[in-house]
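We did not get these values from a lab; they are worked out from the coordinates using the rules stated. The structure presented is a predicted model; accordingly, all values stated were derived computationally and were not measured. Cβ atoms are built from the backbone, for glycine too; each structure is taken alone.
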Structure P
């Protein structure tokens, strides 16, 4: 991809590599959402969505960050799964960069723009550099 940081290209490669395993576990879903955390050019962890059932971690983060929609519908977003893995293990600050990607069953990029709740939580934690795939398969950032 043109004019995107190396971490985005690396995240896309990893998502496509892990896609078959994710698809094998949940074939009834049409898309698979991954979120990657990078610090100083090194991938430190990744998260994956789980919309099969409500999740305690999603509810806890929704309460912690005041995200009303996720309190009502506490399904695990890839970004929340990622934050949960990082929490207490690494300092989450401006040096952490997030790449959010969604793949369809053909492994094409789809809309993975973090929702308002996830965006709010990331901002509150000090994460201000996020790249994501859009509905047309392009990479955007904020």
Structure Q
């Protein structure tokens, strides 16, 4: 009797199969060191960003400012994950992939996506204002017991 009850409890208990993160923007960034060859970017990556109070560079005032801006919380190489897909039921963008960096299945849900083409790596530039150790980062998987 107890084993039947235990089996029923296990069958209705939800099991999290993915580490889920919510971000505001997934930026698909292509960095070019040689603009003469537009078909061959030097680096292609996903940048995961949240809107928050942070340090950023003000072009108008030509100085480092503290205020609201998109902060890069983490990144992944473009060849390690598929493009985000629109979930028409929720209106959000979702990206599901096996994250080799943390060795887990990951689902990232975003309000929107944007594609950028740059000369400098935005993730490296962001480290000037907030070192990567100070970032929120994507969630770590829970340890298996």
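Odds and ends about this structure:
- Origin of the value 23, where relative contact order in percent (Cα under 8 Å, 6 or more apart) was derived from one of P, Q: P
- If helix-only ellipticity at 222 nm (-39500 (n - 2.57) for each DSSP H run of 4 or more, over all residues; to 500) is computed and equals -11500, the structure in P, Q: P
- For the structures shown (P, Q), FRET efficiency 1/(1 + (r/R0)^6) of positions 59 and 115 (r between Cβ atoms, R0 = 25 Å, to 0.05) is largest in P.
- Each of P, Q could give Rg and Dmax of the Cα atoms in Å, but the derived value 14.1, 39 comes from P.
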